[in-house]
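Heads up, there are several structures right after this.
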Structure 1
Amino acid sequence: MRAIELKGLTYTYSAKTPFEKRALDGVDLAIEKGEFVGLIGATGSGKSTLIQHLNGLVRVQQGRVTVAGMDASDKKSLKKLRFTVGMVFQYPEYQLFEDTVAKDVAFGPKNMKLEKDEIDRRVRRAMDVVGLPYAEFAERSPFELSGGEKRRAAIAGVIAMEPEILVLDEPVAGLDPVGRREILALVRRLHEEVSPTVVMVSHYMDDIAAMADRIVALKEGRVVADGSPAEVFGAREKLAEAGLSLPTAARIVDKLAERGIVLPKTVVTPEELADALCAYRAEHKGAHPQAADAADTDGEDGNV
């Protein structure tokens, strides 16, 4: 049984009005259990509409959505679906509302009608996983936390439901570089320890290239690319047509090619770039000394 399967998914906003807008157009997509999928696309490509179908926030108009064996159109399974799919929206810290962190994290498990001991176990585990030790943070007001701590507290509230599938919509939006690194490290941990299947929406191509096993690119509500990071980012023309940028490492590869230093276009991460440069220098014995400094170039999303 697949984690997620979409067949012919089509969705139109304001249908039969002058403001009609087709957000999704016949999307077919299958995601297997255990995959980490990066979802990319320009603004208005349909990313948010797609992920909101996964836990029933947007009702299926046309096509079929099956998540963990459940039909997203079946109202009887809607509650279970929303416990199965943990959704972390942009700026989740804005959804904090209880007077203590522990109470906020417990909100989801309480709605699942779990026993008190099980709720307590889940709250403690979730807070530990996100790096907010229960003894230190349980009785603190979430509104007194730092920005990064607030976001981790909000994420803890989602993972306390122990969802099989975790969907993250721009999880590092608005964070400084340190906060970004912390949240991305947390996402990796959640993939390993809590939710085996992850779908992450992001416009930071460096993050997607480094973290995703597979990338799905949308353009005008249609899937225009689907494959490994090397396959998707290696198709430069197709990516440009979709209005998407390259990871910093891939852009450096293209700049070096203009200087006669040809590296594989499958290079998409800083680590891969460093390895490719070492291999190139060894093969050409320093024929292009300018390549020696390429790995130290500052990218827009951080140091490469």
Structure 2
Amino acid sequence: MSKKDCILEKPNYVICKHGDTEVTMYELHEELLSIMDEIHRVCVKNNINYALIAGSALGIANYKGFIPWDDDMDICILRKDWNKFIDALNKDLSDEFYFQCFENDKKFNAIMGPTMKIRKKNTYIKETNFLLKNRCKSGDGIFVDAIIYDNVSDNKYIDELYRAPIKILMPLIVFLDNIHINPYLLKKFVRWIANKYSRKYENSSRMGNIITEPWMKFLHGRAFDKKDILPFKLYEFEGRKYYSYNNIEKISIENYGPNCLKKWDGKKWVETLPIEKRVPKHIVDINLHGSESISEK
């Protein structure tokens, strides 16, 4: 076996059960791929840069596809392409799908999460999210997360200075949202800070998640060298071709540590994450064939 091969063993995980019916990771992955295929089509048609990021990028490096227990999919869109991406979705997105973002729904959570969710109609998913629930009335379909990748300062102290007001405002935004008062002006102010920051440092050497997720750099998605992100490259993903980072392995190590990549045991590539940690973690409830919860009926 060539050492260029990926990890071949991909066990199927059960996400949840409805009576005698199990919803498996294979089934969810097929739904996610249908959304991702459409995103790829729209982006290619409209000359928009996108890339699989975070665990989806690590999946490329280790499995040439999904990490078997990964129950979500994430992409980034460059700041310069964001408005163009929204226009393209409005114009070209298939009727099977819809999207939610602050630009098209003022109730969308503009902090502590993705900048957009691209969802599939006639499906339902409930996330593990105790702070900011989905307030958009358009639905709770299975989704792919999209986030703006922004320019950030090369100086970590300047970076923290821009993140500070967002950190301060976040508890108030969460409180108001949870008593069903939409903090629209606060969300708008937070996005204004992020936009101003990105424009000011557009010539910096660093790039990362939009700072409306002010703590993300301490979890994953911290700022990276632009040369490791760009230009995006095509990679094999579950028999398809999707774009991702220029240097996936380096950014994966910066995200998840030096032991995140597959290891060669002398015969085959093997997973390094301990078995007890190989579990789905984002989903509370799911329905692949309807827009409402089955378990809550």
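Overview of values
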| quantity | calculated |
| --- | --- |
| Structure from which 25 was derived, relative contact order in percent (Cα under 8 Å, 6 or more apart), options 1, 2 | 2 |
| Given 1.10 for Cα Rg over 2.2 N^0.38 Å, calculated: source structure among 1, 2 | 1 |
| Source structure (of 1, 2) for FRET efficiency 1/(1 + (r/R0)^6) of positions 115 and 179 (r between Cβ atoms, R0 = 35 Å, to 0.05), computed value 0.90 | 2 |
| Structure from which 0.40 was derived, FRET efficiency 1/(1 + (r/R0)^6) of positions 35 and 171 (r between Cβ atoms, R0 = 30 Å, to 0.05), options 1, 2 | 2 |
| Ranking 1, 2 by FRET efficiency 1/(1 + (r/R0)^6) of positions 123 and 163 (r between Cβ atoms, R0 = 41 Å, to 0.05), the structure that comes out highest | 1 |
| Mean count of other Cβ atoms within 10 Å over residues 99-106 from the coordinates reads 21.6; which among 1, 2 | 1 |
| With log10 I(q)/I(0) by the Debye sum over Cα atoms at q = 0.12, 0.17, 0.21, 0.26 Å⁻¹, for residues 155-242 alone derived as -0.49, -0.81, -1.02, -1.33, matching label from 1, 2 | 2 |
| Cα extents along the principal axes in Å, for residues 51-138 alone from the coordinates reads 38, 32, 26; which among 1, 2 | 2 |
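Only the coordinates and a few stated rules stand behind these numbers; no lab work does. Predicted model, so just to flag it, every value in this text is computed and none were measured. Cβ atoms are built from the backbone, for glycine too; each structure is taken alone.
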